[in-house]
Structures are given as structure tokens and as C-alpha cells.
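What follows is a set of structures to go through.
What follows draws every value from the coordinates through simple rules; no lab data is involved. Note that the structure is predicted; figures quoted are calculated from it, not measured. Cβ atoms are built from the backbone, for glycine too; each structure is taken alone.
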Structure I
């Protein structure tokens, strides 16, 4: 579960991270970086797409600067995943709610801008 989020900082299951993260069902990948910074590419999600999931939540940053191009969205959805793109504070709330409901969920979260 995500315990707390603030600009540049997230606490997941009691552990603090200060770099972008991907939360998978059985682990957290820290120091996640996108190939094009604020533009999410299919290659940025290789590890996510290997998992058996129902929902991928993308946290687009505090001010929503990370963009999810149609090509990336279409590719993710073609794999049978629902893609939810929200500012990171909202994405954290959505992740916790869906995880508590029993959904197989992952999150790719940009922690700053």
C-alpha cells in the first residue's frame, strides 16, 4: 500500500523512495526513468507488461506533466489492461482503493513535476 505521497517522495509499505517508481504486485522498482522524460513510451513499461494485471495506473506528476501518447495507451489496452492516467496524488489514492478491492494492479509513478 502507498502510505504517503508528497512532491519528490513516496512511502510504500513503510519504505521511503525519492525517485520515480513502478509498483508491481510483488515488488517495487525504484529509480524508474522514462526514455523521453515526460513522455511515456511502450519500452518504459516492459516490466509491467510481463505481469498478469487488470489495471495500470500512471501517476503523471504533481502537475500532470507526464503525457501518455495514444500509441502507448493503445498498446497497453491491447494487452487487456485498463490504463488510468492521473496526477500522482490522485493515482496513489486510486492504487490503494483498487488494491484493497482485490484488483491486480500496478502503478508507474512520477514523483515530481
Structure II
């Protein structure tokens, strides 16, 4: 089995729903990590036009609770990398419905089966 590392970026621009954003959801081009993958999240940056609080869930466990934002300022939420294991989800939730951007930089560690 070989390991293939891929550095990636994923962002959500101007979400105004106030709903929980599943960053590696089941729709769109980015999917949940497969069982053969592990994501190492290096950076989660958020920007909002208002002053919400932000909560980050890793597989339904609160990893960051109520990080307060300043309007029109980008804030880095992580101080150390976070692991998202295969078959789980990473969710970012804003406390209000104002304009909200999320940018994530991560390493996808992908096990490749070779024969």
C-alpha cells in the first residue's frame, strides 16, 4: 500500500444561510474523507460581515466553541492542526445569517492500494 499526500484548499464564499456548513459534505466536488483517507486540517480562516460566534464540529464533537468574530476581519480558528478521519465530517456553524466565508487548507493523506 502506498501513501499519496495531496495539499488542498476548500472554501465557501458568502454563505448567508446561517446553517451548519459541512465542509467535506456529500454534495459538490469535495466529499467526506473516505475510509482510506485522513485529512490534516492546517488552517481554518473565517470572515464575516457581522459579528457572529463560530462553532466547529469534528464528527459531531465540538472542537471549537463560540469563537467570536470581528466584522470584516479574517480570523484564524486553529492554533494546532486538526485530524479529520475517514468517514467523518467537519462542520462550521455561524451564529447568525450575515455574509460568512470559510477557507480551509488541508493535507489529504490517501492510502493507495498497489498490486
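Between I, II, which one scores greatest on distance in nm of label points 7 Å out along Cα→Cβ at positions 20 and 84?
Result for distance in nm of label points 7 Å out along Cα→Cβ at positions 20 and 84 over I, II: largest is I.
If relative contact order in percent (Cα under 8 Å, 6 or more apart) is calculated from each of I, II, which structure is the one that comes out at 34?
The structure behind it is I.
Comparing volume of the Cα convex hull per residue in Å³ across I, II, which structure shows the greatest value? Intermediate results must be reported in sequence, preceding the final value.
Details: I: 84; II: 95.
For this comparison of volume of the Cα convex hull per residue in Å³, the top structure is II.
Among the shown structures I, II, from which was the value 0 of helix-only ellipticity at 222 nm (-39500 (n - 2.57) for each DSSP H run of 4 or more, over all residues; to 500) calculated?
For helix-only ellipticity at 222 nm (-39500 (n - 2.57) for each DSSP H run of 4 or more, over all residues; to 500), the value 0 is produced by structure II.
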